[in-house]
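Below are structures written as structure tokens.
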Structure I
Amino acid sequence: MRDKYRVNHQIRASQVRLIDADGNHVGVVPLSEALATAQAQHLDAVEISPAADPPVVRVMDYGKFLYQQAKQEREARKAQKQIEVKEIRLRPKTTDHHRSFKVRDARRWLEDGMKVKVRIRFRGREITYPEIARAQLDEIATELADVGMIEQAPNLEGRTMLMILAPKK
């Protein structure tokens, strides 16, 4: 963040467009006059638009400015909604009865607005029949179609087949 703005001694232009501490446009002045104005008010001269011709320099308390920006970023981060991802793990040999328990949990999570990751893990020679796992994932997706939609289609990653379901809006 410090790299974006240049303060006092880092400004290289000879003429600058000056904005005073109250936000009023003073006009195009020599850099020395802008620095003197900032020093007289015990503030910093900060180059806020170096690409402009002439560059724009604002008189402000740079430390306070950085603090306010950090505070705004913290508030923005706090306001973001965190989407939680829950996971159910199955095997190709999982019975329908056990799968129904897992699907019931997944339904509850989708209704609560969480994403659900459905993972089927292969052990030993089970990997040679990925169509069994794909059929299971398709059945789960159809069972949960009323509350969730497929965000990531079933795909094989190593010894697991994975599908991600997101809640319907």
Structure II
Amino acid sequence: MIVAHVGHTTPVPATVWLAAAVVSGLLAAVAMDVPLTRLATGWTPATVAASVLQGTVPSKVSRTEAAVLHHAVGPMAAVLYALVGIGLAAVLPAVARVAGLEIAAHLLAAGLVTLFVYGLFAWVVLPRYGGEARDRLPAVRRDWLVSALVFGVTLAIVVPGVIAAVR
């Protein structure tokens, strides 16, 4: 096994991975605020998602309601990432670790969850519940892809940092 030297080289306990994921998921959701506020379609994905949960149309959702939901979903998606990563670490061969995380499992889990978050919204939620946003489907999907990638990259970078800081 090749050991990358960033913090501990022993495997990280699942509870630590999950806790670090929750913190990192919130930070990744906050990092997504940058593209959400700068891209043309803005907070459309969060607004549509909030409208689904509220059982209303997107035009009736306030920016605050959309932001609260968005920042709550970040840690939830990060828990999914940790569970996928833990599962992958159990079946993939151990090659290298960073802060106790199997690098392949960590990066693959971050990528898979990023694709899931993007795909679920862009290809299921938006076409069904998007209201007027459906008229701008390609633009919303493109901007959401950028935002989802920011989430995934932030998660991939921050989780090992959080784990290294607490270990």
Structure III
Amino acid sequence: MNGVSIDFETANPDAASICAVGMAVISKGAVVDTFYSLIRPIGHEFYPWFVRIHGITEDMVADAPTFLEIYPDIQERIGQGPLIAHNAAFDRRVLDTALRRLGHPVPAVDWKCTLKMSRSLLTDLPNHTLKTIANHLKIPLNHHNALSDAVACAHIYIQLQHIARPTIRPNSL
């Protein structure tokens, strides 16, 4: 089981206002590489509500690379995918919007959503937030830190894959 978990934090509601990215590369069912970077979202103001959520301020990203500068590092890790995210619709929209605004092609990779997977496989939980799933599966999480979210999502994906594919016992055949 291979893939790349990705998580973005944004400075405001504009999907292209990326201020952080975290990634966790999965190979053969294990996290083998991680990547994190603050990103300076050019021309985007930081909304106080967003800063309260993730703690990233404009001062913190003043010397950070722009999305255009950091994208080669992201693209290298994306490879052939699939890309994995908790609430993948959000992270997909962020990536697609940022790339389109820069005139870059959007990578043609499959997306896997651990939110949708957990709703199907962990039906007894009160909700399916990243925090709830991580707690349930005993996965460490510093929520809204892009790297911690991406690593937790990767481990959730790995565990959900095992839940979805029960082992066939030779005596049961």
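The numbers here are math on the coordinates, done by the rules we state, and not lab data. Being a predicted model, the structure only gives us computed values, none of them experimental. Cβ atoms are built from the backbone, for glycine too; each structure is taken alone.
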> Can you say which of I, II, III returns 4.5 when distance in nm of label points 7 Å out along Cα→Cβ at positions 46 and 86 is computed?
Replying inline: I
> Comparing relative contact order in percent (Cα under 8 Å, 6 or more apart) across I, II, III, which is largest?
Replying inline: II
> Just checking, which of I, II, III has the largest value of FRET efficiency 1/(1 + (r/R0)^6) of positions 78 and 134 (r between Cβ atoms, R0 = 30 Å, to 0.05)?
Replying inline: III
